[in-house]
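Peer 1: Take a look at the structures below.
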Structure I
Amino acid sequence: MRASPSGRQTGRGMRAQRLEQLPPYLFVEIDRLKERRRLAGAVLLDLGIGDPDLGAPPELVAALVAALPAKERHRYPPDRGLPALIGAVRDWARRRHGVELGEDEILVTIGSKEAIGHLPLAVADPGDAVIVPDPGYPVYHSGAVFAGARSVRCPLDPAAGFRPNLGALAAADLERARLIFVNYPNNPTAAVADESLYRDCIAFAKKHDLVLAGDSAYGDIWYEEPPAPLFPAARGSGAAFIEFFSFSKTFSVTGWRVGFAIGSPEVVAALAKLKNNLDSGVFSCIQQAVADVLSGPYDAVMERMRGTYRERRDILAGHLERAGLEFAKPRATFYFWIRTPGGMSSIECCRFLIEELDIVATPGVGFGPSGEGYFRLSITTGTDTVREAGRRLETLGARLANG
């Protein structure tokens, strides 16, 4: 270690120490194996990443093209979001859920990821605790780390449909807790919430004076019945809450980065104040295009997209059943959460799938310690690819059955 011209000790490199608190990148070996197989000429069936492949609906593209000529839409957008999109979200909440939202309860976000990552900075202080689901989306944990807070993992109970086991949380952690995340429909497990789950979470948040944050990025990717969101139950409950929604996933436009939040005015205002100092919002033409579709052909567009995912879900579920693998058929999201066979770890299983079957999957342990013993498959790839992956997984089942 040496002294800099300013007198500071150097030698730790140019990375902030908080980055060392992030979990190791567990997919390095998976990426290495993928590259090795590609160099060997293999054509991989990549069901690893949850990046929708359908592309923007034609109605959304047409709305974007129509919005582009207006020169005022190429300037900075309003802080809270374009009035047209705020209004479209209010209409959607009224039409779909019978809820009359105020403008101060809505915030347009740059997708849901940035808002989730920024929320701990807006509502938690260094030394506070942030409760995150385990397994869960890694950004819940990293957002807490960047805010100087401590991430406390709340296990999801497989025997109870991956509900949060709130009783497992230590009293000492709850004393310092400021924020709790819940995520339904869930990534990675594909579990859905019912109203009783939300009632329990709302009561828990009120008892412990927590901000309750719901992640509903997959709320409109369902197959038989639409799942209930958090906000209708949370409004009027006295709980401080916020819920995040993603058009990026919904419309298969993850590169567009657009979503929104609904929440208690004070929580929405806190996140809006933080964002005003960090970003300049979503391109107004994108906001206008989304508003036009949300207010117009939204239901027809979504049913068409769900139809494609539903076909893929049914194809893969049939193959997995014939393979004898342990899983629950997803009622929502585009994920399958599958027990690793033969006592393999999640990393061992995903290595085997790449090396033996040329299938790319995501190790469950990448979503937290409670994800060990599982792997995740995504149906955000071509239907023929999903079908071929399922066929190969049947051969895995046959191998296991034959020892």
Structure II
Amino acid sequence: MSTSQNTNTTTDNKTKIRVALIGLSASAKVTWAADAHLPYLLHPQGQTHYTLTALLNSSVAAAEKAKQHFNLAASVEAYGDPEALAADPDIDLVVCNTRVDVHFPVIEPSLRAGKAVFVEWPLVESVARAIELTGDKPIRNSIVGLQGRVSPIVLRVKEVLASGAIGKVLNTEIKSYGNLLERDRVPESLTYFAERKVGGHPVNIHFGHLIDWVHDTLGEFEEFQARGQVQRPELKVVGADGEEKGTVKSDVWDWFAVHGTLAQGERTAEIVEGASLVATFRLGPAFKGKPGFEWSINGTKGELLVTAPGPYLMADSFTGPITIELHDHATDEVKDLGWDWKEWQKDERLVTRGRSTAELYERFAEWVESGMPEQDEKGREFPRIHDAVVRLREFDELYRQFDAHK
């Protein structure tokens, strides 16, 4: 928890983590805070560990409007100034759900004040900005929204790899489509998705989440090569009414391929030296009738294949079947290995797209309630801000290579 000495102790003598939400708005362009964070914080499972104490919006009036819109208690403080929020001793954890290029100014004061922070991915616009925010040092008292690491599908894959079912990993291949967006148009409220400098666009968001949980499963790149293109440099802009409102120029790659060698190190499965990771990403839907995501992991004894409607295993790809299949080379049989949510996650009050975010909150609370140990309990790790800096360094190199081959 924060360095603040004040605590919120309930009648059963259990100290709860006092939360401030940034970006919960009655008029938000995206509903992530309302879908992925608020339901857990108001759910009995979340209220075992947390209490919602404050909101920060663009103004006090906007925060008050959000309180009314979401039926929050009158005791929830309304803030319009990040510095004032940071100075409140009755807040332990500050949770940021704004547009990416707003993350730094709203979260930096709370970091400086010693509070715990939960920042959604992407952390900030660039690796340079991330180093400025963090001082390039580990920040243990933090969470970053790379929820795919604790998605039940990813956890199941790790479990199967650890069992030795496919033997040593020889290579892995990913074919993915950013099918939350159309291939040739963008919503009027999200035209900044076409601006690379903003940092909140399909390459960083869609592919960033995906490649992070792949790395968390199989390890980082030792080295990689990337090529990309802007297939559609001009996108149609579509209003909320479905009508075209004009066009916008895009400098964000809408197709690219990455081919690299996995580094050696302690990971879920044993990986042979020189094992390859190959990934392709294309904005927009896949070929009609085909899945939006396929991930194969080829081993010396067998192969895993994960198939899903899209690559958003941390949130939005639960609109159809998600399968994990094992091809056993010795028997030549293919088995569906299955996966499942935890029982508490199945509660309909928890929006499906927010269930992995809820698991991040659970793991952070366990860590705090265990005295904030230097070493996480095995199997209960969670991503922190410095993990996001690692990923932004990778993306810095990705863009360097893209730019060198325009």
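Please treat every number below as a calculation from the coordinates, not as lab data. On a predicted model such as this, the values are computed, not experimentally measured, just so you know. Cβ atoms are built from the backbone, for glycine too; each structure is taken alone.
Peer 1: Distance in nm of label points 7 Å out along Cα→Cβ at positions 182 and 326 was computed and gave 4.4; which structure, I, II, did it come from?
Peer 2: II
Peer 1: On distance in nm of label points 7 Å out along Cα→Cβ at positions 214 and 342, which of the structures labelled I, II is highest?
Peer 2: I
Peer 1: Name the one structure among I, II that FRET efficiency 1/(1 + (r/R0)^6) of positions 70 and 198 (r between Cβ atoms, R0 = 41 Å, to 0.05) of 0.55 was derived from.
Peer 2: That value comes from structure I.
Peer 1: Further question on the same structure: Using the calculated result -7000 for helix-only ellipticity at 222 nm (-39500 (n - 2.57) for each DSSP H run of 4 or more, over all residues; to 500), pick out the matching structure from I, II.
Peer 2: Computing helix-only ellipticity at 222 nm (-39500 (n - 2.57) for each DSSP H run of 4 or more, over all residues; to 500) on every structure in I, II gives -7000 only for II.
Peer 1: Can you rank I, II by relative contact order in percent (Cα under 8 Å, 6 or more apart) and just name the one with the largest value?
Peer 2: I
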